[in-house]
Structure I
């Protein structure tokens, strides 16, 4: 698998701060056990497992692949897995590390402002509960991708637009978390677990029948409930997940289309291009050219 580490630390003007929310950094990390992603970060953001770190900003991390361990002053130690959303708070000591036997893929956004301080003061985000298991959310992932793409270009007004997207992302996070805790449904829990299983197999293949077996339910029940909760059949959802990952690579990486098809478990690059065009409405090559516009 291609190993990439993409991030950007942003400048913030006094005008940007007026909005009450501004971005400080954004990034996407995809690495294997031999890659040390910390080396390329500024001293203020670099840390080791032994020392941990304390940030002067909020940071939001979405782990879409892999597993590891997270620890903070108020939480203690907790295992983290694909589908977990991690909130880091200014002044709060923390540390985390990846399980070296798994590929690690995460997106992160650093931010600050009165909006976040108010959310914390009102208990909507809390240092005592910095890890939320939300499963795979296409909406959340798309917002990360859009903010990352916006920050790379830095067009006029990008801070205000990015702040609006981050606000939307946090609202989506709150909604997902609220549903999980206030609609304690075994079926909904099953669907979230299924999403995580699909996410973990996005770079290879797994059938909906195999997922149903892993969840301990019949395929007919699984297919029916999955479509009820997501609006997609399990197989269509899995294909959409692969296409979303392909779009992220095409926009932020120069990996050849043939290699992307291989990475995502398509039988051939021709098959990948056919499916991509059917889902997106344009070829992978034409889609990639958009980042140059």
Structure II
């Protein structure tokens, strides 16, 4: 399989093949959340990047612009909240992640989840996996547009976003996307303060290089026996990353279940660990840096290793 620049080879081809075999159910049951939920607002915004085209090899979805329909979940209260941007995986879409995104908003975060033009499952067309090369710029564009909306009177986001505290999360191919935004010279966005990668694949961005030694706080979550994206991807990134870093290992399920709305025995631990991580590094709650380990540990189901200094 070839990218726009003509090269995706070796391990990349293997990884993309596995990802292509990993569509998730369009219909999904809901997570059970035991506590009473805090009020959350959900709005849909459409951001159009007129500086870049959408290039579909089939021509069906090609356009001179890139349109990013973005689901935004935000606390109903007044005030400014840290921003989290979530990148869905191949053959995914933000609706499949609504339970997790709502949980983060309930914890006091504005959560923005764009639908990537060529890797979502809503168009009825085959996904174009090499378009991951364009998705880091999509994420950066969404960050900029959300911050602009927060400064614009009369918008649904006016005075709701804290532009000094921004986190990124990504699942699978969306994890490759946030690795690009958070750690690669191709598309590094220095506004990003913390990153969560979930069963993420690490893929190249041309000749640009990764620098996981930057010290950006990083939480990796991965199913030990994931047949779609090998656990070794997250283990290798963890080994390369500078602290603070966490590796949460899950023992059950398949590639998408712990993160999407499909019920999973890992639901509560994933929600708790990710929320605690955001609290630690986007809200400055120092004690929560250690609590991530406890929040993500369930005997027989999940464990967390970490290096904080």
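Just so it is clear, none of the values below were taken in a lab; they were calculated from the coordinates. Here the structure is a predicted model, which is why all the values come from computation and not from measurement. Cβ atoms are built from the backbone, for glycine too; each structure is taken alone.
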At a computed 2.0 (distance in nm of label points 7 Å out along Cα→Cβ at positions 49 and 81), which of I, II: I
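For which of the structures I, II does the calculation of helix-only ellipticity at 222 nm (-39500 (n - 2.57) for each DSSP H run of 4 or more, over all residues; to 500) return -8000?
Values: I: -14000; II: -8000.
Of the options listed, only II reproduces it.
Identify which of structures I, II gives the largest calculated value of distance in nm of label points 7 Å out along Cα→Cβ at positions 89 and 265. Don't skip to the end; give the middle numbers.
Values: I: 3.8; II: 1.9.
By distance in nm of label points 7 Å out along Cα→Cβ at positions 89 and 265, the leading structure of I, II is I.
Given that FRET efficiency 1/(1 + (r/R0)^6) of positions 73 and 169 (r between Cβ atoms, R0 = 25 Å, to 0.05), derived from a single structure, equals 0.50, which label among I, II identifies that structure?
On the way: I: 0.50; II: 1.00.
Structure I accounts for this read-out.
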For structures I, II, calculate percent of Cα pairs over 19 Å apart, for residues 65-128 alone and state which one comes out highest. I
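Taking -0.27, -0.82, -1.14 as the value of log10 I(q)/I(0) by the Debye sum over Cα atoms at q = 0.07, 0.12, 0.14 Å⁻¹ derived from one of the structures shown (I, II), identify that structure.
This value belongs to structure I.
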